[in-house]
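What follows is a set of structures for review.
Every read-out reported here was derived from the displayed coordinates using simple, explicitly stated rules and does not represent laboratory data. Only a predicted model underlies this, so the values are computations on that prediction, with no experimental measurement involved. Cβ atoms are built from the backbone, for glycine too; each structure is taken alone.
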Structure P
Amino acid sequence: MAQVTIITPTLNRPPAVLEQCIASVNQQTFAGWEHVICSDGKPEPEVARLVERGQDDRRRYLYLTKPVGHYGAGVRALLTQEARSEYLAFLDDDNLLLPRFCERMVGALDEDRQAGWAICRIVHCGPLHPRFGLPPAVLTGVPPVTANIDTLQVVVRTQAMRESGWVLHGYLSDGATYEKLSRVYPWVQVDEVLGIHL
């Protein structure tokens with residue numbers, strides 16, 4: 001069984017972009033992952049073919065027959081309940097994990113059994129709140145507040161995520177969820193850039 005489930009919501013993403021996302025998981029130095037890619041609200045045969053082409057039993061494709069929205073957070077919330085691994089990571093379909101992401105994040109949580117989740121730094125190349133300046137910028141996510149964290153920065157114990165639960169508030173769902181999580185569970189900070197938000 002995988003130690004970490006990487007959840008990727010997708011919908012109408014150009015295949016070349018999703019292919020880069022998938023490749024970043026393939027390049028992980030940590031082998032104990034499973035990657036679940038889920039279309040929000042309709043089957044996407046091109047995505048299914050892309051997933052199958054990789055011929056890796058650790059990766060699977062799902063689709064929801066009804067959209068749940070919230071910019072992917074609804075998909076993450078549903079799949080959190082189904083995960084069988086000890087840890088969860090959340091990778092948007094246009095983002096990239098650097099090769100040591102799983103190794104460093106899972107390692108940090110294995111070392112600190114009190115922590116409910118780990119947070120790393122990422123390079124954020126997309127639109128940002130003006131207080132961060134022009135992209136690209138390095139986001140630390142600490143302290144975990146709604147406008148200072150991206151879903152890509154977190155690996156969480158599955159049980160902690162289930163107990164805390166997702167806050168579904170549209171675009172700010174992820175930040176609101178991690179703010180709530182931080183009020184209940186301590187975190188461990190990994191002072192490395194381990195992801196890229198495109």
Structure Q
Amino acid sequence: MQLTVENLNFNYINDLYTQSQLLSNINFKVISSELLHICGINGSGKTTLLKLLAGLITPNSGKIHYQNQDIHMQQTVHHCCYIGHKTGIHQILSGYEYYKFTYNLTKDNLKTLLCDSALLDIAHTPIAKLSFGQRHRMALFRLILTQAKVWLLDEPFVGLDQNSSDWLNLKLKQHLSIGGIVILTSHHALPTILQPYQVYSL
């Protein structure tokens with residue numbers, strides 16, 4: 001299993017309605033059981049790159065191949081689980097409501113998974129009433145349920161306390177151990193538990 005990026009370029013429209021290049025000639029390859037840490041200053045294009053890999057936006061030129069197939073030629077993008085800065089959960093819903101109906105889980109199964117992830121105490125609270133860190137933890141719970149082989153995570157450790165960070169490190173390590181791929185952004189060096197890993201600087 002591998003994800004390959006070749007000569008990727010992306011332009012954005014600025015305030016003067018002219019194109020400015022954000023990403024230029026991006027090239028890398030990530031294979032099974034590998035983690036790629038994308039780093040760079042604010043505005044360097046880290047979030048945009050993850051959205052490109054997820055198929056949410058289309059590059060101006062270049063290729064993104066998963067298992068030797070262009071992801072933008074596939075009818076549906078099933079290869080990845082993308083978790084960005086937003087939870088992806090409607091503000092009036094609780095995490096329990098969202099995950100139960102989205103993933104068709106039984107009450108007992110969902111309760112067990114939430115308990116194991118230390119989220120049961122906030123599971124029935126509407127997302128709008130949770131703190132930033134709590135909302136982020138609830139979004140990351142999606143990693144427990146997804147069947148995707150490629151995890152794309154934008155600043156996944158932001159807002160997490162030590163226990164939550166330890167939980168995330170464990171889940172990342174487990175995913176890599178079964179042949180999964182992790183691509184994440186972070187302003188800081190990653191914990192030693194995740195070593196060795198690739199680093200790509202924008």
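One of P, Q was used to compute distance in nm of label points 7 Å out along Cα→Cβ at positions 91 and 179, and the result was 2.9. Which label is that? It was calculated from structure P. Computing semi-axes √(5λ) of the Cα gyration tensor in Å gives 23, 19, 17 for which of P, Q? The read-out was computed on structure P. Which structure, out of P, Q, was relative contact order in percent (Cα under 8 Å, 6 or more apart) calculated from, if the result is 25? Source structure: P. Just checking, which of P, Q has the largest value of mean count of other Cβ atoms within 10 Å over residues 3-10? When mean count of other Cβ atoms within 10 Å over residues 3-10 is computed for each of P, Q, structure P gives the biggest number. A value of 3.5 for distance in nm of label points 7 Å out along Cα→Cβ at positions 11 and 99, calculated from one of P, Q, originates in structure P.
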